Structures are given as C-alpha cells and as structure tokens.
Structure I
Amino acid sequence: MRLAWWWLRRLIRLLAFRPFPAVLLFGGVTLASNALWFGTGLFIGPLPGAAITLLTGLGLAGAVFMLRRGRCQMAALGVFVGFAVLVPAIALIAFRLKTGVPILMHDGAYQTEEAMRALLTNHDPYGLDYTQTSMRRWHWYVNASLHPSLFHYVYPPLTFLLPLPFFAAAQALGLPFDVRLVFLVTAGLAAWAIVRLPWRWEWRYVCLVALFLDPFFYLPQGRNDILFLGALVGAVLAWERSWPVVACAGVGLALAFKPFALFFVLLLALMLVRGRKLEGWSARQLGFGLAVLLLPLAASAAPFLWWNPAAYWDDTVSFVAGTDPRSFPIQGYGLSSLLVALHVLPGPDARFPFGLVEAAVGVPLLALGVRRVLARPVLPTVLAWGTIVLGAFLFTGRLFNDNYVADLVFLAILSGASHRAAVGKRVGGLLAAPRLPKAA
C-alpha cells in the first residue's frame, strides 16, 4: 500500500507541473470537447463548427511544437487558448446576436441577465418567479417540466452587480449585451495575473493550462467560476508582491462571488493573526486586513438581506443545501449521486441531511488545516488546506458538478505551484547567504 501511494505521488509530481504532459492532457480533452459541441455542426452550423475544431487542433499542435522547440511557449499557449476558448465564445455570442437564440448559453449566465433586468425594474432578483421571464423560453427548458431553479437565483449578489453597469449602459444606448463578455474580460485579467506571478515559467504555464483548457469550466458557454477563481489568482499575485491588504481584498472578492472561498477566508484570517509578529504588522494593519476579507460580501449582500432576508436565504442557501421543499435535484459525481445510483436514496429529488455528512467529514479536516496553518502560517498552506477542505465539503454535498471538479483541479495546481515557488525562494535564499570565513 505504501509503495502504491509512493508511486502515485511520484506520478503526480512528474505530470502535474510539467508543461508538456499538461498541455497534451488538457489540450486533448479540449479538442475532443470542441469537436463534440461544435464539430458536429448541430448547434451553430457545420462550417463554423468545423472551423472551431480545426483551429483548436492547430492551436494544440502549435503549442506542442513550440514546447518541443523551447521557444515562444507562452505566446503559442496564448494562441491556443484564443482558438480553443475565445473563438467559440465569440461565435456563440455572435450567433445569439444574429438569431436571438442563446444556444449553448449556460442557464446561470442567462438567469444573471434576467436578474439584472429585474433589479433595474425595481424587482428583487431573489424570490423572483423566473418562469414569468424569458428564462422559461430558454432552449433547454422548453418542452420540459418546470425546473426548480426557475424559482431561485442561487448566486451571490456580486455576480450580477459586477456586470450591471455595463448591462445598464447597453440598455440605455440600445446596444446588445451578453454577460459572457464580462466573464471573458475577467478571464483576461486572470491570465495577466498568472503571467505576472514571480514563478518559474513552467508553473505559470501549467496554471494557465488548467484554468483555460479544462473544458469543464465551459467558459464559452458562460459559467461564472472565472469570477471567483480570478479574484483568488489576483490575491495570490498581490501576496507575492507583498501587498497583504490587497490580497485580503482579493480573497474577500472571491467569497463575494462564490461561497467556495469561505475556507480560504477562514484560514487566511488565521494566518494573518498568527503571522502578525513575524511580518511586523501593526494592530491597525491587521484589523484592516481582516475587515476587507468580509467587506465585499457584506457590502454586496446587505441590501438584499434587508430587502427580503427570507428570499435571499432560500435562494442562496436552502435551495442548494437541500432544506428547501423544492431543492435542487441531486446531480454530479459526488456522494449524493452515488447514493442515488445505489438506490440508497429513492431519486434525485430526495431530501437527505447532507449538511451533517459535510460537517462530519469537513470539520475534522478543517481542524487539521487550522493546525497546519498555525504551525506554518504561509500562503501555500492556506491554499492547500483550503482546497482540501473545500473538496471534502463539495464531494459530500448535494451537488458535485463537473465545474466543481475543474475548480478543485485548478486550485490544487495553483496551491502546488505556490508551494514550489516558496520552496524555491527558501533554497535560493540559503544559496545566496554569505558563507562564514574559514578559520585561520
């Protein structure tokens, strides 16, 4: 058993942070995904679909070729991401603008646009009956029974507050708008932040591959994971540049975009308190850093909690956790789906106290993470244990979607790269330290 675990760890270390295996794995899966979604011509037509598939294949070949040549690797990866992600996204947006049909647009992205439209007409996006909006005509809901998500908006307020000014400006000017444009800009900022990290190029390369070439993110279709992950990446960059308050604000923004960041907030707060003396922070600096961890969520959520606290809680907590009478159906690749498959639960609509299971598994891991952060209060420890605890809670929860898997894979790679960079700095510091003079 120990030998098998040793070989598994060795294999992960060999593959996980090397550009060539990473781009082959993620790039190959992206090529297969684009061929499936677009190459068949089923959604946007045979010619655009074939062009997207061909460009993705050429981008993969170019990235591999430049890696073998050892030249312009980052530029080639940028071209590959442009062909594999940006071109399909622009094609889907253009198809929607031309036909009015949001084909392959994620329902959460479409619902976010409806939430902004509701807010601009003085309606609370939480507790809103979205069957009375154009959501009911969204193509995957037509000719189907009413999905429970049509009665709930599950995302935190900042998800629609961020694109709201651009949406309002487009409405006022009579211009078309697609929320995916905001997500693409956020993705570009996240890419810039990764490139600016003071790490070896190989580690930055693998982080870019994991963020942009994992098809489970469905970035062209408009899943919003990039908002929360982009904020975390920005926080890592700020910390590496010795801007701790900005880093805290980045993690706070991540929490305001997605509750997945909760464990990173808790562990980072503990790290700040523990490392105060080591870093020489004043009580004022520490207090300000802790405050900005919660400020984005508090500022964005408070108006809607005041407006209708019951609706806000039902949409963002009860519906997802399974305590609401019309809970989100069980789906994904976690424990809940396994229980349904084994007929332990009668079906995807069954109610079950997954929160107790999450607590039983996740709380001990969180306690272990707290011990590790207290013993070693550095950012790589926070990232690693935040990812581990998040993975435990997600796997044992009601939902464990494919994009959740993609989130965990990227966070694991980001934390691993951060750890390697920290080790490299320590080793470099030891090598650069002046040697003692030899005794005469």
Structure II
Amino acid sequence: MDKFPLSCDTFVALLPATASGYVIFGKNSDRPDNEVQEVIYRPAASFQPGEKLQCTYIEVDQALSTNAVILSKPAWMWGAEMGANEKGVVIGNEAVWTKLNGAEDYTECLLGMDLLRLGLERGSSARESLEVITALLETHGQGGACAEGGDMYYHNSFIIADCTEAWVLETAGKLWVAERVTEGVRNISNQLTITTKYDLSSPNLVEKATDLKLYKPEDGEFNFAKVFDQDSMSSVISRFCNGRKLMKKYAENGTFSVTDMMNILRDTDSGINRQSGTCGSQVSMLPRNSTSASIATGMPCCHWFTGTPDPAVSMFKPFIFTPNVSIGLLTTSPDHGADDPARKQPRFGGKVERRHPLYIAHEKLLTLQVQNEAKASAIVKNVRDLELNCVADMDEVLKCFDESSYSKVNELFEHMSNMESNFYK
C-alpha cells in the first residue's frame, strides 16, 4: 500500500484552556504540492425521498434536508478536507495507515473527505455528525484514490467539534472508535492515537479484531492504536508531540485564542506548516452559547480560511453564516463538469486548470519571494497587519452581534479576499 509522509494536523481547544469559554478548532490541510484547494459555500437544501447524491466516486442516498456548509476542499473532489456548518459543527480529517490497508482500498467507495462533508451536511451537533459518518462508513466503506494522480490511498481519522464538546474518531477500514473530549486540548496527526480508553466503537470491534488475528485476549487490554496502526513514521510521531506541546504552551494560562491557533498552524519548526504542501488552513471559534447561525442563541460562530498554500504567507479570512451570506467567486475553482478527468473513466486521464483567482494572485507572491525577498516580506507584513486588524474588528463585532450586524458580515469573506488579492498585484 502506497505510503506518503503527509503532515496534516488538526487541533481543538476547550475550557479551561480557552479565553471566554470558546471552543477553538484548527487544521492544516497538507496535500500533494501544487494541489489547489478551494473554499466554497453551499446553502441549506431540501430533497425528495429516493433522490441520490453523487459523491467523489459513488452515489449514496440523499438526505431529505442538508445544512448550509462552508468547505475547504481539493478542487477535483466532491468531499472536503475541513469545514463547518450552520449548526456550529466543524470537522477536520487526517490520513492514517492501518493494518487493514490493502488491495481493497483501490475499490472506489467513499473517501474520508466525502464522509467529512456528509457529516457537516447532515449533522446538527458533533455527536450527530459522528453518527452520520460512522453509519455511512459501515454501509459503504472507505476507498478510492485520495489524490488526483491516483497514487495515494489511506484510511482516516477526524476531529469533530461543536460549542460544547469534541470527538476524535479513528478508523481502520469499516471499523472505528471514538473518544469524547470535553475539556483541555487535543490534537491528531497521521497516526492512530486512541488506545484503551474510548467512548464509542463499531459493533463487535474486539471480536472482529480477534477474527482478523490482530488481537488475542492474552495480549492484554484491547488497544485500538496498537492493534490497527502500522508503524508510524518518526516524523509523524515527532509532529504529533510537537503539536501537543504547542497546544499546552498556549493553553497553560487559560487564554488560548484564535490568533494562538493561527500561530500553531504557521509553525514550521514543528513540521506543522509544510509551506507549499499546506494547501489550505482553517481556524474556527465556537462560542459556548451559540449552536447555529441564528443570533437568537447568542454570539455566532466565526470561521477563518486561507484558501491558499502556506499559512505563513497567507491570510485567514473570516466567515459567519447569515441568511444572505455570499463568499463570491475568488476562491472557487473552474467547474469542468462531465469532462473533468476526475469524473471520467478511466480516472485522471489528463490535466485541467483548477486554480481559482485568489490562488493565481497568491502565486505572484510566491514567485516574488524568489525574485525579491525584501519586497515579498513587505507584502506579507501588510497582509498580516490586515489580518490582525480584522481579528480585532471581528472581536468587537461578535461581542455585540445582533440582526443589524448581518449586513456587516454578509460579504465579509469576499471583501477580505479582494483586499488580500490586491496586495499581490
């Protein structure tokens, strides 16, 4: 089974680590170099009984209704690497390699990224999204090429969070375990981390592991990671430990913030920021008194996305679900329809343009870093100053958010994307 040193990292911080009792989520999506990641919004929708939904490779039964979602996703696939829904749920996934990886992974099923998007579209809480994902996993399995070149196959782990709790979900084939997190900090990288303590699991997990000759009762207490994980690369183990240290460092005074999460995602020494290989990043702030896009329950959730490679030289731009929200087209990749090589058989028979306008503008900065480092650094500083001012402004907007605030944030993501793009011209 093909094995790649991907370095995705997903993080969540809860009370007592965070300031003001927020839940703060973050993820770097590390993918093959030069893969384009788009940020898209899809409104809530209703469907008729019996309708089907085309995911990346296979169809599944469509739900009668779906949530509004914002997604950061590889432009070629249906699924997403990370995202949020209008109910205040956020999810990020990781590639993991398990002892159940094998030839069956080449069979096209649901990708982990499809499961993530389905969880957001159909779940109204972290627990409900977890149940959506595990039910679909048990029914359809996971499999198919996870990269556009068709040369990467893996299983998945997830952090699923809302304003009150987080769940770590780890899978091996159709088998899974989940750990509930209600306080402190938690992170995952490209390895299984749940051992003997878990709160939920797939049916007859221990018996199935025994049947697969991966576990014997005389081995001691059942340890999911020990039973199913392949030998983790030292770089993965180091990065997981580095991430945990950084989370604990920023959390030690109980003031973990959105900017702290951004700083962690930008950290290169730890291996968390893979620079050009980090194709997109997300940070989300989930207030404890907010469960949906409605201001009736209090302060809304705020989600920040880059939509461009390397968070160290990209800008996190804010998004809030509102009744008339629009993110524009600057982070939307071209749609090639039925002619897309990813949708035709045989797969990936050619290359097409996938860059969106912000990605193209950002490429100019990356080129300038080679040609004129001083000028590029000045642009990065200006973009970072804009971001810091935006974070401060959003703090004030969110503190007194009401229906009159909708007009201020309806097109905020698009506005900030335009401002960022103008720096690169």
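Nothing in this text is a laboratory measurement; each read-out follows from the coordinates by a stated rule. Values in this document were obtained by computation on a predicted structure and should not be read as measured data. Cβ atoms are built from the backbone, for glycine too; each structure is taken alone.
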Note: mean count of other Cβ atoms within 10 Å over residues 51-58 at 18.9, derived from one of structures I, II, originates from structure I
Ranked by relative contact order in percent (Cα under 8 Å, 6 or more apart), the structure on top of I, II with the greatest value is II
For Rg/Rh (Cα atoms, Kirkwood Rh), for residues 259-330 alone, structure among I, II ranking highest is I
Ranked by FRET efficiency 1/(1 + (r/R0)^6) of positions 43 and 387 (r between Cβ atoms, R0 = 35 Å, to 0.05), the structure on top of I, II with the greatest value is II
If Rg and Dmax of the Cα atoms in Å, for residues 75-178 alone is calculated for I, II, the one returning 15.3, 47 is structure I
Working back from -21000 (helix-only ellipticity at 222 nm (-39500 (n - 2.57) for each DSSP H run of 4 or more, over all residues; to 500), computed), options I, II, answer is structure I
When I, II are compared on mean count of other Cβ atoms within 10 Å over residues 115-122, the highest value belongs to II
The highest value of FRET efficiency 1/(1 + (r/R0)^6) of positions 307 and 355 (r between Cβ atoms, R0 = 30 Å, to 0.05) among the shown structures I, II is in II
Comparing Kirkwood radius over Cα pairs in Å across structures I, II, the largest value goes to I
